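J.: Quick heads-up: structures coming right below.
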Structure P
Amino acid sequence: MQFDYIIIGAGSAGNVLATRLTEDPNTSVLLLEAGGPDYRFDFRTQMPAALAFPLQGKRYNWAYETEPEPFMNNRRMECGRGKGLGGSSLINGMCYIRGNALDLDNWAQEPGLENWSYLDCLPYYRKAETRDVGENDYHGGDGPVSVTTSKPGVNPLFEAMIEAGVQAGYPRTDDLNGYQQEGFGPMDRTVTPQGRRASTARRLSRSGQIAP
């Protein structure tokens with residue numbers, strides 16, 4: 001059997017690349033992954049509150065270790081990386097934080113990177129996501145990535161943390177991925193409206209574009 005493209009690793013990037021390539025029905029892609037699929041939607045990977053569990057074994061985690069650190073008594077530090085369809089989006093903390101607008105604008109000052117300004121990238125940020133509170137000038141409403149935002153009143157500790165930041169002199173913001181990225185405010189997460197982890201494999205497999 002022959003393929004137009006062979007992609008090694010069905011992680012966050014591999015799944016997206018394979019899906020985009022196969023939007024052309026005449027293009028064939030072989031997507032190779034050393035880990036397995038999450039056929040049963042294991043609670044350890046699907047329930048956001050269980051995010052620490054996949055890191056404790058090697059079913060979903062390569063469990064890499066750093067080189068010995070001489071300034072830490074030669075200890076090796078754990079460096080978890082996802083093993084399975086979805087890669088590290090299967091085991092990460094589900095934080096959805098975009099690159100800072102000023103960083104992108106600074107990149108755009110470099111030769112050859114003129115099209116990497118924040119305003120150039122914003123349409124693609126919007127295209128990629130479906131935000132549960134609806135689309136606006138900074139967020140999309142019809143993309144493959146499910147994004148949910150913390151709601152007021154859900155957790156009193158959350159409100160107290162934001163208020164503590166304001167009292168310490170930091171600005172309050174309603175959208176860490178919107179007009180004002182700096183400050184204390186509700187964090188966007190890659191979680192479905194039903195409360196499950198939105199890994200790249202889960203979302204793209206359901207679309208019918210990737211078959212495990």
Structure Q
Amino acid sequence: MIIAIDGPSGAGKGTVARRVARALGYRYIDTGAMYRAVAWLALERGVRLSDEASMASLAERATFLIEADKVAIDGHDVTRNIRTPRIDEAAAAVAGLAAVRAVLVARQRLCGRGGNVVMEGRDIGTTVFPHADVKFYLDASPDVRARRRASDPAHGGQGRDVAQVATALDARDAADRTRTASPLLKAKDAILIDTTDMTIDGAVSEVLSLVNAQATS
């Protein structure tokens with residue numbers, strides 16, 4: 001089974017996807033980490049993020065290791081390095097490059113073709129696996145998303161200004177929803193889960209219940 005979980009930043013999709021994969025014994029793949037890793041590598045090597053051809057070449061040549069608790073690119077453990085405001089901004093720019101998306105989408109399809117995978121991102125149910133067995137779209141109010149991200153240690157939180165985080169999320173949302181290549185959209189057949197007033201446990205339970213219902217239908 002292929003389970004697709006999409007949604008904007010701060011909706012809880014990463015935490016939920018990781019825990020759902022663990023509960024099912026499935027592989028967990030964070031596709032956003034791939035864009036972040038490519039952005040990090042480009043900055044390290046001095047490649048201009050606006051140079052689409054060079055960025056696509058960089059992504060095509062790179063070797064990735066994407067695990068639940070570790071992200072590496074070309075042998076560099078970047079698990080913590082890619083969760084910073086600087087990489088947030090750079091990754092948004094990289095995600096808007098159609099040629100880079102084409103390279104990474106192809107890799108993501110290879111990663112998931114064997115099934116038994118929970119893949120999360122922004123275009124899994126619409127582009128990467130439009131025929132996924134179950135699709136979810138997680139969302140939450142802008143205020144809740146900003147507060148979550150501001151307090152998330154994995155993103156340099158615990159003390160970040162909520163208003164600044166909200167502004168950054170607004171900009172990222174606009175970029176994701178208006179880009180030409182694979183914009184952030186809820187797939188027509190995706191199940192919408194509003195996590196605004198939900199705990200992580202509640203969201204995970206809801207997803208698992210719906211997955212089990214699909215598996216036995």
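Just so you know, all these numbers are worked out from the coordinates, no wet-lab data involved. Only a predicted model underlies this, so the values are computations on that prediction, with no experimental measurement involved. Cβ atoms are built from the backbone, for glycine too; each structure is taken alone.
J.: One of P, Q was used to compute distance in nm of label points 7 Å out along Cα→Cβ at positions 46 and 190, and the answer was 4.0. Which one was it?
T.: Structure of origin is Q.
J.: Work out the source of 20 here, i.e. which of P, Q gives that when relative contact order in percent (Cα under 8 Å, 6 or more apart) is computed.
T.: Numbers: P: 20; Q: 32.
Corresponding structure: P.
J.: For which of P, Q does Kirkwood radius over Cα pairs in Å, for residues 22-61 alone, calculated from the coordinates, equal 11.4?
T.: Corresponding structure: Q.
J.: Thinking only about FRET efficiency 1/(1 + (r/R0)^6) of positions 110 and 182 (r between Cβ atoms, R0 = 25 Å, to 0.05), which of P, Q has the largest value?
T.: Q
J.: Of the structures P, Q, report the one carrying the highest value of FRET efficiency 1/(1 + (r/R0)^6) of positions 30 and 102 (r between Cβ atoms, R0 = 41 Å, to 0.05).
T.: Q
J.: -0.25, -0.49, -1.10 is what came out when log10 I(q)/I(0) by the Debye sum over Cα atoms at q = 0.08, 0.11, 0.16 Å⁻¹ was calculated for one structure; which of P, Q is it?
T.: Going label by label, the one that fits is Q.
J.: Then there is this: Here helix-only ellipticity at 222 nm (-39500 (n - 2.57) for each DSSP H run of 4 or more, over all residues; to 500) has been calculated and equals -15500, so which of P, Q was it run on?
T.: Q
J.: Between structures P, Q, where is distance in nm of label points 7 Å out along Cα→Cβ at positions 54 and 150 highest?
T.: Q
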